[in-house]
Structure P
């Protein structure tokens, strides 16, 4: 198989500097070091400081590591909700987070929007007893974003709730104000251009206080074992982890975050917007293709979802034969749509070439 360019929604293309950092890590035997030694503490500290700067995290934030973003859903619900979480659901992944709350027997609620639609602030009603408000900046299954200003206003309007944000398929793109929200999370195999196996949890002391309250006051209630928030935070303060973690992943994440800082987050955002506009403009004019998300304000800049007049699997096969891998539609839309990842690892020139290939393949 010839070298492919991956525009899949995750795992996706490796970040351009990934191979260089991997070779350095292997030369330094990073995968073999002890997670209880000073070398690992230094790696954790450097990665924390890079992410702290990249996301402009306030001092009351920790950066914790789990196995995946899905695990972070569970950690948030077990540690930060006594009874009531509330979920804005408009796709498969925001729905799964809500379903996790049901499986944990919480008295949670949801407000839904149609697949491919977003939420309007004036039509969104959050119950007063909400302890945790679950928002999705970028719904990977549907290619829908929630604008940052809506996230911030919902957080401000619901000060008694902990506001948590899924940015799994958009970080580091969103400019979230972490003074207004309480937690956000992502996985590294998407926009950070790394192999899967590391969930990154940005979380503040208000969440920690809620976890401490639940542990102290609710008899018989478990907030977890080695990955309960209080234990993760305790070890974070020493730049350690409760268990042997993905040391290589943490090292590589820190290096790629430093590369992103060097390039500049504003530059990454501008390039992402430029590439997204190129893709949407092409689809809008191309017979046989249609932009799925109707409201331009809700169209994702990082996961572009496109309706296809013919079976999408045939288009995907033609594109793959010409060197590009893209995603199919999600769930019932599997053979009706294509999904195109627009992450920082992909250059403007690659998107230009992909558009030519897509043009020939429809």
Structure Q
């Protein structure tokens, strides 16, 4: 398959710039793979579409404020997007990869100052990514919370003093986020409110937590014509013994495994053996799912609407069929659904 097989037209006005008024008020398009039908709902009504025997797998990664605004020592503005959570080995510096945005491309030795408590030295730049050493004074978590902004994708526009920046701290984060390390939210989970989760649990639906720290690689553009030549960047994941046991028990009992988001799908499928048994453990996940892939664990998924030509639309196309997905996306455009991270949701059963 080639990259153009996963293209579609989207009016710019349908790219959501802010979330729905309440998390579970977003719209929900349901795709039935068996009879190739589409139906329309509100996300808060998903309990009518799920069964008491279902097991729902969520990604509990937590987004950290990875976007930092500063200035080069020469005076020009500079913006850094940290691509990984700081691995602090001493009390005043750490090294990491980042993306740097400046008026003129920075070179080795460039110094970027964020405030009196933190500055960065650019060590090298490869493939558009910079390796930096960050120097700081104080507690790094508190510094990032004070200086950093949530790493919203570039299609969500915010002015420097936009009041929505404060809201993003809460709304670009799932209500069950627990383990810090992501530079992008697992957006399918943004639609769940605590009240909705309580109602689903009261119905008998079981929730299981896993973790995959969403990295820049998930959204890295596919730059090859033939998609099989694309190489996924790896992302750290963890599945506990308890979570793996519950998932495997549910599979043995013939219960439906519903993955919330493409990150949960990739993690489960990566950790599964040929017969679909999920292994506990942690490590780096680099699984690229595209049409032709045979799913071993996931029976249904909740997901958002994804960018054209992205690895994410390839994944859902593998699950539901490319033509069915593109037809559903066209239907969503006609019906005025909101797209991408802060947009509406899709349930594929």
Structure R
């Protein structure tokens, strides 16, 4: 084992940031992040940083207390291992916990950050791609019609060219939100939808039929994440492309959805796939099936969003970006990382992620350190 790349310490930080306002979607509401930072140190003095964004009720089976305990167990297994053997480290993590993808994503991102730093290249280069300016939408949660229109106009004035609308309540309210947004911004802005599993399988086609007049680019997860056959039937009854989100975590889910023609796109989230390692496999299956992907987020800071942006920049098969969660946070503790100009996202050029957390912020966080014996 190369001594320099051996993991000698892993730090686990409880990382919570208040949101600017309460965010409401079909599966619940949030006023703060429930994130966890993972910092992996190696014998040669390098470290990598990753971020896990945990959302209880999202279908991952995780909340922050569960994820924190899982992180301690994973850290004990990974300390002493070679940080460059990423496939082997995923095998170790999966043998210990088969699911729990969100907390694994923090470890995975930290490992790839380390590898990029070790090689002296940014992650988009490590993944075989190039630096591109990518463009994100900005999300509007479940709001009144008046508030939806007001926020849509604000987003347009900020220079964004796409808005994602949260749906998943009922036909009258969801159609009303779409109408309010479209009338507020005109036809030049793209509108996207996300039902967050909120519709009944019988009602979903009727709602989508009414939404067709507003020219949505797509709609995510119209029905419950486990009801893949219903999603396929919904897809057959609408002209709006259907995106699998909560129903796809890894490459096994991707293959199952391809086999039954359940959706038009996959939405990749690093927090669902357990990080880059399996996200790359999801994209490969999509490419093999002639499908495109979007990339999304939970409530990550710019650290986690920088990780996702590296993947999107590298993979031209990812054609939609929903990387806006940092704009909902009341604080920005990230040094370096992506920058926004309206909806345009520019990546850093430094090795690895090119992003870190302000050391003064880290000093104030609750931390557990697992070290080699």
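Rule-based calculations on the coordinates, nothing more; no lab input. Model, not experiment: these values are computed from the prediction. Cβ atoms are built from the backbone, for glycine too; each structure is taken alone.
One of P, Q, R was used to compute mean projected area of the Cα convex hull in nm², for residues 157-284 alone, and the answer was 8.1. Which one was it?
Details: P: 10.9; Q: 10.4; R: 8.1.
Computed on structure R.
Tell me which structure, out of P, Q, R, gives 1.7 once distance in nm of label points 7 Å out along Cα→Cβ at positions 29 and 45 is calculated.
Working: P: 2.3; Q: 1.7; R: 5.1.
Label of the originating structure: Q.
Assign the value 26.1, calculated as mean count of other Cβ atoms within 10 Å over residues 165-172, to the correct structure from P, Q, R. Present the calculation step by step, with values, prior to reporting the outcome.
On the way: P: 26.1; Q: 15.2; R: 20.4.
Clearly, the read-out refers to P.
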